[in-house]
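Every read-out reported here was derived from the displayed coordinates using simple, explicitly stated rules and does not represent laboratory data. Nothing here was measured: the structure is a model prediction, and the numbers come from that model. Cβ atoms are built from the backbone, for glycine too; each structure is taken alone.
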Structure I
Amino acid sequence: MKVLLADDAEVVRLMVGRLVESLGHELILACDGLEAVERFAKTQPDMVLMDVLMPRLDGAEAGRRIKAVAGSRWVPVVLITAVEEVNKLADAMELGADDYLIKPVNFRILEAKIKAIERTLELNRKVHEQASKLAEYFDRAEDEKLVARHLMEQLVSRERLSDPQLHSWIAPAESLSGDLVAAARTPGRVLHLMLADGIGHGLTAALNVLPLTEPFYAMTDRGFDLADILVEMHHKVCQVLPAGRFVAVAFVAVDFTRHRIEIWNAGIPDLHLFGANGELLKRWPSQHLPLGILPAPSLSLKTEHYVYNQRCNLVLCSDGLLEARDQTGAVFGMARLVEACAGHLPADALTRTVKALDDFLAGMRCHDDVSLAMIDLDPAMVPLQPAAAALGALPSLTDAKWRYDLSLGAEQLRHLHTVQYLMDFVAQIPPLRHAHANIFLVVQELFLDALDRGLLGLQPDPADDTDSVVRYLLEREQRLSQLQGGHIDIALSGYDVGDHGMLRICITNSGEGITSSGTEHHSRPNGLAIASVRALCASLQFDDSGRMVEAYYQSGRFDVPH
């Protein structure tokens, strides 16, 4: 330790100096206050021993200047004073001196003070080192958060949250949110909405929900249904996250054409469906354990279905909203959420809920991440129908540029994702890529028609009754599981017709057939989907037996540049 000793009395400098050096410290001497300040600036000692009364500059002012030069570094200043200099000593202590000694100096006391200060300086040094490490860690953590935030924004595809039927809001408890709201449309225009809540909050919780994004978006883009996506998300969570980590998830699929909602809730607060007049139409509590708890074979994929027949608002939120506490410890609760949402359209309901939470908290921060999502469901809103394609001359079947045939038996029909499998092939044909969504809708509806009505012999798909829809889906699942024979043949072929191309889709089933006229295929209750297919296609024809349907979709030419 370097010790600066400033005193105008040579005898004091000699006696005190010898003690300092005998304790193993480096000694720096000054004869007055002004010299003490100059020596301090040059040598940067660790401790200052200084007389109060000195020529040119007294100890009080010298100590103040030394403290100013030291800045944030703590340098203890110990003053040496006579009893009659008490007032000067008080002034010096107010200016920043740390301790004092009364003349004549007691060398035992001085030795003890120097050792005490040495211990304090060592502790102070360690504190500074730790503070420096903490500051470095904080800077590094902030950089990592910036990277993580950028990564989350890229993976979450926030631009998809601009869906006109969706309104959402997230308020993280820290810089990153462990809540995730993700939305995307299938090629068939079904809206998939996921609200996920990772355990904890901040960066750790945010990393917990990230594994869900890739299967959610990738499989939704390919047209997989809710159950298939859940299986893959559960697999990802179990594969990526450490033991003990899990993610609560609410997954909603909305088919705006058929006015149907499908819901799977695992650990998220109750979902609410409010009517236009504020009445509660339906409530969906959690029915499953969060993803990552159960082994994959034990995951329940049972979903709930609902058919809406009026303008309504579907509301989802994380527990961070309901458990937000004000200054008195009261929670925001479900009643306040219902009051803000009931009887209001989603955009207004979301604004009212955010304001209600702000007023409730009165400037306090939420202790957990908050997320809120609402879907505007309006049966009067008819999905946009594509313009009917102009019908030109149909191509000769022998002039196909390419052909792709697929025959599926009972086992394949039970387990193969047929439409997605076909669309993977279609995506490899350059002229068809831009029409992926339209072709998906055509293939999906015609395939389901062949399977349900042709092979399984189901009655027309109900459109406006929840119980009937549930019974229909259960009957479909049962008949498919018991299917022993029969097959569906699918043939895709591409033709060049003039300056455009034509895709032929032919689907044949080996069922008993539907002995009805072709018009009845378009007047049945689920005819909206078939009407969309007809609007998309240049030609759509069912044969008299009801076992075969042939559709032509107009596209670009199939010549691929070399």
Structure II
Amino acid sequence: MKKENLLEKICIILVLVIPTIVRIIISLKIPLFMQGDARADDYLYVRYAKSLLEGNYLGTFDGYTLVKSISYAIYLYINNILGIPYRLSLILFYILAISALVYTLNKIIKSTYFSVVLYLFLLYSPVMLHNENIQKVYRGGVLVSSSILVISCFIGIYASEKKMEKILWSIFGALSLPFFYYVKEDSIWIMPFICVIILIYCVKNWFLIKETGRKKILNLLLMFIPIISLLVVTVTYKKINQGYYGEYTITDRSSTNFKNVIHDLLVISETNGGNKEIWITKQALEKAESYSPTLKKYEPVKKMYDNGGVKVYYGDLFFWSFRYVFNDEYSKNGIKINKIYGKIDKELKNNIDRKNIDNSKELYLSSVAKGLSKNDLAWLWKNWKKYFVVLATYKYNELSVDVATGDSNSINDMMQITNTPAVTQEVINTEWKNQYRKVISVVQKYVVGAYQKTGKWVFLLGFLGLVTLPVFVIRNKSYQMLSLMGIVVGLLSSVVPLFIGVQWFSNFLGYKKFYDYIGCAIPIMQVLEALGLLMLVRGTSIIMHKVKKLRRKDA
């Protein structure tokens, strides 16, 4: 090996290793915010994980048992068994995910220097320096990392030439796709990317690879194994829930009568004052009580509005309060409560004016979300630029030092599950407060601040570069460029619906919550920006080369 090549490799290793170690140290210096009083969110997952550790699946059935999917609880469960501090496991998982993505993309880009830059760009991404994703004991950070890992696995299957490597990526995909899919309940947004990758893989496999028909079929099977795994896990997951709780479902918002009742209320609300912020109105609930004697018996209007002095419930906040109306009916399993909701659903459907259902003017993309009207679509179109600026500039990215909330038992549970000490008032009153704040201040100013200041320009230049990608494909007739084009189209086909969906869902919560929920789109946006900048550099290089060539001719 030449001395120059050895020196270059050593420099590359140092450029990768040193920032990675620094990044891990930063993660360990940023405190967790333990919300022991977040009974339906942070602490609920801790409750799930605690039950798993006790061998009691998700615990005794009640109104909280099937409101979230299980993957994040499994992550906490495994992390606890391994004894790894939560902050360390979170950053290691993220580093693993971006390393896999950079590695698989390099099979197509074939540029070591680009891969190094992309890795560092993602390593210090604000998405994993944001309180929602790394400070809360909640699913945000795991969701981001697992989505990157799924994307990496499918690109790996597509781009790998060696059979054994394809098999390994297929196995990793079979593990990562179901895990990602059940970290959050709306993970279907990743499917357009998967469909595009499968399509271009099928074209590549049948028309460009010279192998026998049997080998072609085996190659195709490797791409479909993760999908088969997801289907098997889904059926198994539902069967387990049915065995424990009497409901063949993932959550109570998917395959249950609770979901049907919510949809009935959404339809009724469509003609009773519902809008993009108030999905289900008090008037709609009053109308539903008049339709359903069973519903009226539980007095939801009185319990949700009159007794509590609440005027409106925005967005899906209505669902949570509505569920609490039936708390006393949740017993050992879901059979009883499902029958009650089923009776209400039947009464509502029998009494609702059929025109309200058959001639609905709204498009229901989900049966448990408000439908889209023409006015709603107009609002989406009118406001998307404002939301996109929030995404592209990382405007609401922030870290903080917050005292743990909730009672001592809940906080102790969270400490034990995460293998991490809590920031209590006693800790805040010591020198640790200043240490935490110093670290956060430096990270916010010099790391996140750098991304925020350059975000708009990086996006614009990246976008300009991506526009030139089709030109590269047409002029060079390069399979490499065609593959890259397919991946870009796949990523866009998933990130655009994700962006629209989060914009729509969070409109009643404000821009800060939009940024909290859009986490998975950030690394995808950054990859697209990096690819665009690469195309811009290559395009500029070609132009400069041609200019020099012309000058030589003129001379």
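Of structures I, II, which gives 4.2 when distance in nm of label points 7 Å out along Cα→Cβ at positions 220 and 484 is computed from the coordinates?
Values: I: 4.2; II: 3.0.
Matching structure: I.
Looking across I, II, the calculation of Rg and Dmax of the Cα atoms in Å that yields 38.8, 125 traces back to I.
Among the shown structures I, II, from which was the value -12000 of helix-only ellipticity at 222 nm (-39500 (n - 2.57) for each DSSP H run of 4 or more, over all residues; to 500) calculated?
Source structure: I.
Assign the value 22.5, calculated as mean count of other Cβ atoms within 10 Å over residues 188-195, to the correct structure from I, II. Label of the source structure: I.
Between I, II, which one scores greatest on FRET efficiency 1/(1 + (r/R0)^6) of positions 20 and 404 (r between Cβ atoms, R0 = 41 Å, to 0.05)?
Top value of FRET efficiency 1/(1 + (r/R0)^6) of positions 20 and 404 (r between Cβ atoms, R0 = 41 Å, to 0.05), among I, II, belongs to structure II.
One of I, II was used to calculate relative contact order in percent (Cα under 8 Å, 6 or more apart), giving 21; which? The structure behind it is II.
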